[in-house]
Structure 1
Amino acid sequence: MKKRGAHFTRRIDPQAGLHAISMLHRLNATQQADLGVALRFSLESIRTGRATEQEFHTLAACINVSLVLCERGVAADYLPAVKLAQAGLLRLLKRGRESGRWVFDGPGMQDVLHGIELHEAQLAFVTRKEAAEAMREVMRRIDRGDVFEEQRT
């Protein structure tokens, strides 16, 4: 059965070409600041003990995008630092789920802070398309179950 009528018409975006071109540019300062505010807010919430699991996931997404960008050659030398940040986040996850308090240990805070600074530097360097593809890769890995698990003892 062929679908007809105004309800089924396909809307064509007249500015699709401009959107495609804009994806080849780097994030502008405002976009970088918007992303940085969310990360810094989450970090501050955890630092002051007012965080929930949502702040953990915000930071985890940031660090995971950095991991993918490192694997793709953007600041690849910092891959060990990203893995340290992931380990700090895993300790935070374990502590948060066990005690209900989402707070870092000392090394975890420093490692994640370094990971956030790396993430911000990477986003200043890559195009919007590369950043979006890295986030999509993180989502694909999560869907496949390719995630770090906390060690059960």
Structure 2
Amino acid sequence: MNHFEFRQMKIENIPVCVDELFAILAGNMREIEPTGNTYEEDFEIWLKYAVPAWREGKCSVILILDGDTLCGYFQYSVNDTTFRMEDIQFKPEYHGCGLFVELYRYLITIIPAETKYVDAYASKKNIKSQEILKHLGLTVTGENKNGRSYYFKGEFKNLLERYSE
């Protein structure tokens, strides 16, 4: 099993990271849910929403490193009661190598223990994400406003129990 390093992305590192983060996202989404846009069009749309959210502190990003190689990232937010999993992306060559388990073991050390809930959205077309969220103990409790994604929710204590060493 590999040993990965997890690092919070700092605001000053955003310009250095955006191209590589988007390349990982675009590579995965091209397979899962293509938009029909060009790479450049999707990049501009993503930049318009992602970077301001990071700069304004609305969400955080954990960079996942294998040595000096960025192999993925995890975007999330935490409020008084809820840990929201917003985006998790790994390069394809890192699928199935234990990275997911290591990430969640790390996450339970940085998310406040008094957090009650965990939630996420998953595209109705993204069966793999839906299966992962169900595996984490989350259940579908609704959908987003445009009806394209399911809303999943569960108890944070279940993640603590599952990923505590």
Structure 3
Amino acid sequence: MNSAAFIVIGILTLAAALAAATLPKLMHAALSFAVTFLGIAAFFFLLGAEFVGLVQVFVYIGAVAVLIVFTILLTRRDIEKDRGFNWSGVVVAIAVFGGLIWAIFKTQSLSGVAPEMPVLTVKHIGEVLMSGYVWPLLCVGLLLTAALIGALILVMEERK
């Protein structure tokens, strides 16, 4: 992995995540959140996991981030209301960060060699999804469609 690219992407991703957590305007925070997703996808591309990187781009940036932006645009009521700084969120973030650092330092390093993994292609992933996991895939699609229809009904009722 190219260390210069890793450092640049890491700084960009951390800056976007910090901006998403601290920006006072909700729309700017949501767009910074999308940039954070893009940085994570870039890490997958650097690691050679192109399929996972593309799924990250399509699902999280193409669907989740756009859904968040549309939700903000459709439900915005108190544009000028300022709630102030959220100190409880800072305390929770520091506690989670401290717990993760503690877990990292307490974990024993693995000295064994990783087993040989078979080559995984997009074709193999598609075959497995469409043969062994058809019903869970259809159920997730049905659930997401029902959630979208429910959101549209809620928005239509408020517009009347």
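Quick look at the numbers
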read-out: Structure with the greatest value (metric percent of Cα pairs over 29 Å apart, set 1, 2, 3); value: 3
read-out: Structure with the greatest value (metric distance in nm of label points 7 Å out along Cα→Cβ at positions 29 and 53, set 1, 2, 3); value: 1
read-out: Highest-scoring label, criterion being relative contact order in percent (Cα under 8 Å, 6 or more apart), among 1, 2, 3; value: 1
read-out: Read-out mean count of other Cβ atoms within 10 Å over residues 37-44, computed value 16.1, structure in 1, 2, 3; value: 1
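Every number here is computed from the coordinates shown, using simple stated rules; none is lab data. Owing to the predicted nature of the structure, the values given are computational and were not obtained by experimental measurement. Cβ atoms are built from the backbone, for glycine too; each structure is taken alone.
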